[in-house]
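Engineer: Multiple structures are listed underneath, in structure tokens.
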Structure P
Amino acid sequence: MQMRAMREYAATRGWTIILQVKEVGSGASQRELPQKLMDAPRRREIDVVLVWRLDRWGRSLLDLITTLEELKDLGVGFVSLTEALDLTTPTGRAMAGLLSVFAAFEHEILRERVRAGLAHARQNGKRLGRPATAATKAAEIRKLHGAGISKAEIARRLAIGRTSVRRILAATR
């Protein structure tokens with residue numbers, strides 16, 4: 001149904017269909033078909049991208065805006081059939097500007113939430129960052145070094161970096 005409606009729309013606009021992409025069940029993973037489709041404008045093979053709905057093109061508002069900006073820079077139009085968003089017209093380009101504002105807003109909200117979550121974790125005494133793997137072996141490192149084993153050999157035996165061994169031994173002096 002969607003493909004037929006888009007073919008009919010393209011015919012009424014007098015467009016020639018160069019490439020059709022049908023993607024099913026892609027989820028949030030890296031989507032190969034839209035990436036292949038983006039290669040066509042880069043090679044100057046197409047003038048317009050026609051989609052059924054915006055959510056069929058971009059998985060997030062930021063993703064959508066990024067690809068719309070790239071298409072604009074390449075001189076390629078973009079039309080979303082069901083939302084009546086036609087970036088080949090001045091009104092459509094104005095709507096894209098509004099989408100860009102909302103994408104920036106969404107990004108700022110996400111940043112604030114992440115910062116608040118990190119601050120809350122710190123307040124509750126949660127340690128952030130990478131887990132201290134080498135530090136848990138500090139006593140064993142000192143014991144092996146005291147037994148005369150080289151730093152490189154200690155690192156190999158304990159499967160940690162030589163720099164970690166040197167740092168732990170320097171801290172004990």
Structure Q
Amino acid sequence: MKCIPAAIPDVLIIEPRVFNDNRGFFFESYNRRIFAELIGRDVDFVQDNHSLSKKNVLRGLHYQIQHPQAKLMRIIQGSVLDVTVDIRKNSPTFGKHVALELSAENKRMLWIPEGFAHGFAVLSDTAECLYKTTDYWYPEHERCIRWDDVTLAIDWKLHVAPVVATKDANGKFLGDADLFA
């Protein structure tokens with residue numbers, strides 16, 4: 001595996017070593033020991049999530065203010081624009097974001113540490129996402145920042161209005177949101 005720092009240093013792009021031959025491909029998508037070496041700490045993933053979304057669906061920007069979750073995100077079918085926003089008030093990159101295309105084809109993964117809001121927009125007809133989390137989902141602690149907050153200036157690469165859940169449409173603007181210290 002190879003680790004590439006993103007524009008925000010704590011967010012990391014993980015590229016697996018892929019072995020291709022006439023049968024198809026093989027790669028190790030997760031190895032705890034190697035992953036700990038790459039990110040500089042050992043993490044305990046407690047939950048795996050799997051979603052299927054249609055073209056132009058936008059999910060996010062989600063986070064948990066208590067029981068924060070770090071995530072390891074990858075796409076097994078289709079492609080998405082994955083967006084991570086630094087919402088740590090005391091961070092030099094507060095309010096900045098990383099936007100990266102993740103796809104079944106490029107097999108890249110994204111490490112999103114605690115203290116970040118996360119979302120993605122589906123660029124292909126459908127996309128299946130798999131992601132690991134370091135804490136469980138607690139709906140009472142879940143928060144959402146509006147995907148269209150102008151202060152974030154995120155280009156979601158969509159050519160039509162996105163399809164969003166009610167909770168995402170009702171998210172708070174960054175200036176009004178619960179944030180990490």
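Quick note: the coordinates plus some simple rules give every number you see, no bench work behind them. Keep in mind that this is a model prediction, so the values were computed, not measured. Cβ atoms are built from the backbone, for glycine too; each structure is taken alone.
Engineer: Thinking of P, Q, which structure, once mean count of other Cβ atoms within 10 Å over residues 125-132 is computed, gives back 7.5?
Structural biologist: Working through the options, I get structure P.
Engineer: For structures P, Q, calculate distance in nm of label points 7 Å out along Cα→Cβ at positions 53 and 101 and state which one comes out highest.
Structural biologist: Max of distance in nm of label points 7 Å out along Cα→Cβ at positions 53 and 101: P.
Engineer: Additional query: To test your reading of the models, identify which of P, Q gives -18000 for helix-only ellipticity at 222 nm (-39500 (n - 2.57) for each DSSP H run of 4 or more, over all residues; to 500) when calculated.
Structural biologist: P
Engineer: Computing relative contact order in percent (Cα under 8 Å, 6 or more apart) for each of P, Q, which one ends up highest? Each step should come with its number before you reach the end.
Structural biologist: On the way: P: 13; Q: 28.
When relative contact order in percent (Cα under 8 Å, 6 or more apart) is computed for each of P, Q, structure Q gives the biggest number.
Engineer: Looking at structures P, Q, which one was volume of the Cα convex hull per residue in Å³ calculated from, given that it came out as 119?
Structural biologist: Corresponding structure: Q.
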